[in-house]
1. Here mean count of other Cβ atoms within 10 Å over residues 255-262 has been calculated and equals 19.1, so which of P, Q was it run on?
2. Thinking only about distance in nm of label points 7 Å out along Cα→Cβ at positions 87 and 175, which of P, Q has the largest value?
3. Given structures P, Q, which gives the highest value for distance in nm of label points 7 Å out along Cα→Cβ at positions 31 and 151?
4. Given a value of 129 for volume of the Cα convex hull per residue in Å³, calculated from one of P, Q, which structure does it belong to?
5. Given a value of 22 for relative contact order in percent (Cα under 8 Å, 6 or more apart), point me to the structure among P, Q it was derived from.
6. Upon calculation of Cα Rg over 2.2 N^0.38 Å, for residues 23-118 alone from the atomic coordinates, which of the structures P, Q produces 1.16?
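FYI, it's all coordinate maths here, none of it is from the lab. None of the values given here were measured: they were computed from a predicted structure. Cβ atoms are built from the backbone, for glycine too; each structure is taken alone.
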Structure P
Amino acid sequence: MGSLHLSNPTVLASGVHGSSLEKVLQALRFGAGAAVTKSVGTVPREGYPEPTLVEVGDGMVNAAGLPNPGAKEFSRQLGKLEGKQLPVFVSIFGGDESEFAEVVRTLDRNDFAAYELNLSCPHVAGVGTEIGHSPDLVAKVTKAVRANTKKPVFAKLSPNTDRLIDVASAAVEAGADGLTAVNTVKAFPIDVETGKRALWNGRGGLSGSAIRQVALRCVYDLREEFDVPIMGCGGIATWEDAVRMFLAGADAVQLGTSTLDGFEVFHQINVGIIEYLERKGIARLGELKGGAQSGGTPK
């Protein structure tokens, strides 16, 4: 995946298991090819009060409010990775390019694989979609991060915009090594019994199988335009979901909501992918990538 070499193409998505670095490492022990941390900002954030997560049919809506210990404390925690060369991606966020750069300068001396820029959180004002919907702001943030690290940088994009390609182009031209598509879809769950909003924040981000087709469309559109590595994220729960994402153009897949039932899902999906490749007589996973791009419909 660009300059990165993963043992397999499944990756723990950011944020699902809170800010615990131990959970990130546990996902690796259970077979994830890489794992992304909770998003980290310049200063500690407590996040929103409960409730912050609610089930809605085929998905979940969350609004945690980006709780995190802040860059200085998280840098201390990352010290336990020293010398282990683990495939850990650190997700970072900020209100502008200077805050992103400050986080990178604080964290960069630690031993981890790459950054993921959270440009797309749909429920925290000032640090999410406001940045990720503006190509100009995305370019400024990416340039600032690129200037402060030699580590690979992935830009995590929002599905809540009609400027997806423009935003991705701004990130790539400014130095992003790859893209993650996509973050959650804007949602507003309501509790029918109380007649009130189901989340403390009201607005949240929809994830899980409910957004799978949206994520596939975004990955497909991005692969038509870009040759950079893409991690597909949104509704991946089975090996079939993963294979569809590869066919759309992804190099790897991120699992989030589906890991709430256990990290065994990484092993299950990897085994399923291997069996699929063997059954189809396909020697390399890369041969699948973008297969659906050839056009036409099955007869």
Structure Q
Amino acid sequence: MDKNKLFINIILYVILSIFLLYVLIKEDKVTKIIEIKREKIVNIMINRFKITKEKTKIVFKNTIWLIEFICSTAILLILIRTFYLGNFVVPTGSMIPAILENDRLFANMAIYRFRKPKLQEIFLFREPVTNKDLYTKRVMGLPGDKVFIIGDFLYVNDKKIENRKYINAGKLGYDTWIVPKKGDVIEIVPKMDYVKYLKNSQINIDEIQKYLINNLIELDKILPDIEIKVNGKKTGMILDFLHEKEHLDKLMKGKVVTLVSKKDYYLALGDNTRNSFDSRMWGFVSEDRIKGKPLFRFWPLNRVGFLK
């Protein structure tokens, strides 16, 4: 991990932790300070709005108190869930048997701010297809790793992963992929002139982007035979370009997009290999999409326990 980024994260967590501990330990003092500030603000607003009736004043004060209480609670919950401990419901069975559909999990939201994911860890990330949903998968390829599938087994740097099986769904089973790492030269190569393909019509990148995100299965029809290379070698999909209009615009005009990667990437696979929409279909997960590490199942009660 970059030392500057690590240092910033350490400072951020030290400041945030001190703040939360102070609020917890000095709860009475903090509450009194808030009450004094709230009373001043309420009186200013009452004078400004020229509220004279006592009943109206009481209703107004109670309303402001309720709004302040809701906002304060929401801010604390957001801080805790974002930076410390998140809780999530898993909507699919893609991680069976480790995680079942509708399991409720606690996730460590801090761990990957201080270290990188390790091979075979379960991790939580924002998927690159629609850029909206959080997925729970297993890290099965680290930055720079060479990966391929033969006979239902995944090979990482030519080493067979014995404890898990993966069918060659998608394109991974037919190719050897290099997981991109920071500093690699990435090329996205279109195989045809898209201006001619679209009959020289006006290209609306917003419309194309929206269509691709909502119809990923049509990717090969709209952007036929896109080839992605890492350091000159063909590899799997990097769908971040769908969310970057500048790159998508170049591709739609038949231009090669070449860039030096500023990020590390990971291969994400589901344990339920026959029912998992994962890296085999849509490619790699960039490090900035990773949110946390699921640690503990707290529901249902008959399967409470730590995740492996």
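1. It was calculated from structure P.
2. Q
3. On the way: P: 2.7; Q: 6.7.
Greatest value across P, Q: structure Q.
4. Working: P: 129; Q: 198.
Only one of P, Q returns 129 for volume of the Cα convex hull per residue in Å³, namely P.
5. Values: P: 18; Q: 22.
Structure of origin is Q.
6. P
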